Structure 1
Amino acid sequence: MTFAHVPPRLPRPVVFDQLWADLTFLHWAVDPADVTPYLPPGTRPDVFSDGATYVGLVPFLMASAGPGTKLPIPYFGRFLETNIRLYSVDDAGRHGVVFRSLDATRLAVVLLARWGIRIPYQWSSISLSSAGPVRVYRTERRWPRPRVTSEVAVEIGAPTEATPVEEFLTRRWGMHSRLGRRTMWTPNRHDPWVLHEASLRHLDDGLGAAAGFPLNGAPTLRPLWTPGVRTQFGRPTLI
C-alpha cells in the first residue's frame with residue numbers, strides 16, 4: 001500500500017492556514033470492527049495490509065493559524081492541542097482522519113469549532129515543557145465534563161524515514177466529519193514531515209478511554225516526533 005509523498009492539488013480557496021509544531025505521534029492497532037461505530041456515514045475504517053486500523057494520540061502546538069492565507073490571528077491563532085484520531089476511507093477512495101476528540105486551550109476556538117463546523121473540540125488546560133530532547137505534554141479537560149487528563153513524555157532521537165505503515169498514517173490529505181446525517185470531506189495539504197524517532201518515557205492517558213479507546217498500554221508502533229509542518233485546508237464539501 002503506497003501513499004503519495006506529495007499531496008493532491010488543494011482546491012481553492014484556502015480556508016485555513018496554520019502550523020502544527022512540536023508534534024508527537026503515538027499509535028495503537030485496533031480491530032476495525034471497534035472503530036466502525038464512530039465513523040461518519042459513507043466512510044469505513046481504513047485498514048492497513050496487516051488487517052488492523054489505528055487510533056492515534058497526537059499532542060502538538062498549533063501556531064500561526066488564521067483564515068485563508070492572510071496574516072495569522074494574534075493570540076487565538078496559537079494554542080496547544082491534543083487529538084484522539086481514527087483513520088477513514090470513503091467510496092471515492094479518499095483516505096482521511098476522523099477526530100474522536102480535540103482538546104484545545106482556546107475557549108473561543110472550541111466554541112466556534114463545536115457549533116460552527118461541528119468538530120468535537122473540548123476546552124482544556126494543556127502544557128508543553130521541554131528539557132533538552134525531552135517533551136512533556138500535560139492535558140486536563142475543563143469542559144465538557146467529566147474531568148479527563150493525559151500526560152505524555154517522549155525523548156526525541158535521530159531523524160528517521162517513515163515505514164510503510166507510518167506513511168499510511170501520516171500521509172493524510174483530508175478529514176471526514178459528521179454534519180447532521182451527512183458527512184463532510186475537508187481537504188488539506190502540508191509540507192513533507194521531518195520525522196524523528198522518539199522513546200516513550202511516560203504515558204498516563206484518559207483521553208483515549210473517554211473517546212472509547214483506552215490507550216494506557218504501550219503503543220503498537222514506535223513513537224515519532226516532528227518539529228512540524230505548515231498546513232492549509234480547503235473548502236469542505238458534503239459527500
Structure 2
Amino acid sequence: MAARASFHQQLIEKLRKLLRSRQFAPGAKFLTEREIAERFETSRPTANKALSSLVSAGLLEIRQGAGTFVRESVLDYDLERLVSFTDKAKASGKKPGTDLIEFRKVIASEVEPHVAQKLRVSPEDSLFYMERIRLADGKPVIYERRHVIAAHCPGLTKADAKGSLYAAWTMKCRLQITGADESIRAVNATAAQGKHLKIRPGTACFQITAIGFIKDEQPLWHEETLYRADIYEFRNRIGGLGAAMGRMVVS
C-alpha cells in the first residue's frame with residue numbers, strides 16, 4: 001500500500017514537472033487519462049486519480065466535452081484591503097490595460113437614485129461617469145461602471161481613467177483613500193456584459209457593488225463591477241473562534 005501511495009505521489013510530481021516545462025502553455029490541452037497511463041506505464045484509474053489531484057490543486061481544469069486543460073493563471077481579489085488592478089496585474093506577471101468605453105460629466109439628478117443616495121450628493125452636484133474594461137495581457141477580465149464625485153477630484157481626465165484611478169486619486173488629487181464598503185454576489189453575464197468581456201451570455205461572474213471613501217468617511221465613488229469567474233479568485237483569511245465562544249455554556 002505504501003509503495004502504491006509513493007508511486008501515486010511520484011506520478012503527480014512528474015505531471016507537475018511537465019506543467020512547469022514549455023510543453024504545455026496556459027490554456028493548452030493536457031494529456032488524457034489514457035496518454036498518461038501509456039506514457040508512465042500505469043493504470044488508467046491511477047492516471048485519473050493523479051489528474052483529479054492536479055485539478056483540485058488548481059493547475060488543471062476540466063472543460064465539459066473538450067478534455068483537461070492547463071489552467072491559465074488567475075488574478076486574486078484581496079478582500080482585506082484595496083489593491084490597484086494595475087498593481088495586482090503586474091504582480092501576477094501580466095500586462096495591465098484599459099479600454100475606456102465612456103467618460104463624461106453628469107449631474108446627480110441624471111443618475112440612478114440609489115447611486116446618488118449612496119454618494120450622498122445633491123441633485124445639482126457634478127459626477128464623473130465612466131465605463132471601463134480592464135485587460136490582463138490583452139484579455140478582458142473586468143467590466144466596470146463607476147460614478148465619482150467631481151468636487152473631490154475636479155482635475156480628473158480621460159487619460160487618468162485609462163490608467164490606475166487609485167494612482168490618480170492619491171498622487172494627482174492628493175486624496176487619502178480610507179476604504180470601501182463592498183457587496184459581492186454571483187450573477188450570470190447579460191448579453192451586453194458578455195460582449196464586453198468576450199464571454200457567452202449567462203456565464204457565471206462575480207459582481208461587486210461598492211462605495212469608496214476618503215477621510216472623514218466621505219464617499220468618493222460608487223461602482224458596479226463585473227469580474228470573470230474563470231479569471232478571478234476571491235480570497236480572505238478568517239479568524240478562529242474567539243475566547244467568548246470558549247466561555248459559552250450550553251444549558
Structure 3
Amino acid sequence: MALVLAGCGAPKPPELVVYAASSLTDAFQALGPAFEAAHPGARVTFAFAGSQTLRLQLEQGAPADVFASADARHLDALGPRLTGRHALAQNALVVVTPLDDPAGIATFADLPRARRLVVGAAEVPVGRYTAALLDRAAAQLGPAFRAGVEAAVASREANVRLVRAKVELGEADAAILYRSDVTPRLRVVPIPPALAAPTRLEQARLRDAPHPALADAWLAFTTTPAARAILARHGLGAP
C-alpha cells in the first residue's frame with residue numbers, strides 16, 4: 001500500500017504547449033527556461049514546424065495552448081479559435097552562403113550567380129516573403145534578375161530550418177532565409193534597404209487551451225524587457 005501511495009506522488013506540474021514557427025526555435029528555446037524560472041512549477045513544451053503545418057494540426061484538433069506564427073495569415077485562418085492575439089517580433093530576410101562563398105555572391109545583385117539556390121516553398125511564410133522580395137527586386141533590378149534567380153533555384157523547402165540545412169550541408173551555394181536563422185557557419189549577404197521589408201511574427205492563445213491562465217502568462221511574459229532582450233539576441237526586433 002505504501003508503494004502504491006508513493007507512486008501516486010504529487011500532481012504533475014502544468015505543461016504549457018506552444019506551437020511555434022521554425023524561425024522561433026532558438027529564441028523560444030531560450031525563452032522557455034526564463035519563463036519557467038519566472039513561474040515556478042510550470043513547464044514549457046514546444047512544437048516547431050512551418051507555420052502552415054502547425055495551423056493544419058491545430059485545425060485538426062491538436063491540443064496546444066499558444067500558436068506563434070511567422071505569417072499573420074495562418075492566425076487569420078484560425079480566427080475565432082484564438083484570443084489575446086498580438087505582435088511578437090519583427091524578423092527580416094537575408095541571403096546566406098557558405099563561408100567560402102563558392103558562387104562569388106558579393107552583393108544581392110549577384111544572386112543569379114548561384115548554381116544551387118534554396119528557398120522556402122510557396123506555401124511557407126519564408127517562401128511567400130521571398131517571392132514578394134523577388135517581385136520588388138524585379139521592379140528595380142529588371143526582369144532578367146528575377147529570371148536568373150528562379151533559374152538557380154535547386155529546391156523549395158517546407159520550413160526555414162530545412163532551407164538553412166541545405167547550405168550548412170554543402171548542398172547549396174546560397175539561400176534566402178530569416179536573419180534569426182543565421183549561424184556562424186554562414187556568410188550573410190545583406191538585402192538592400194530599398195528592397196528589404198520586415199516580416200512580422202504574431203502569437204495568440206487558443207480559446208480551448210488546456211492551460212489558459214498559463215498561456216496568458218506566456219503571452220504577457222513575451223512582452224517584458226527580459227523577454228525582449230532574449231528575442232533581440234536571436235535576431236528578432238521589437239514589433
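I have -2500 for helix-only ellipticity at 222 nm (-39500 (n - 2.57) for each DSSP H run of 4 or more, over all residues; to 500), calculated from one of the structures 1, 2, 3. Which structure is it?
On the way: 1: -2500; 2: -7500; 3: -11500.
Of the structures listed, the value fits 1.
Taking relative contact order in percent (Cα under 8 Å, 6 or more apart) as the criterion, which structure among 1, 2, 3 has the greatest value?
On the way: 1: 25; 2: 16; 3: 30.
Comparing 1, 2, 3 by relative contact order in percent (Cα under 8 Å, 6 or more apart), the maximum is at 3.
Check the numbers for percent of Cα pairs over 32 Å apart across 1, 2, 3 and tell me which is largest. Before the final figure, lay out the partial values.
Working: 1: 12; 2: 40; 3: 27.
For this comparison of percent of Cα pairs over 32 Å apart, the top structure is 2.
Taken together, the values in this text are just the output of simple stated rules run on the coordinates, not laboratory data. These figures come from a predicted structure and were not determined experimentally.
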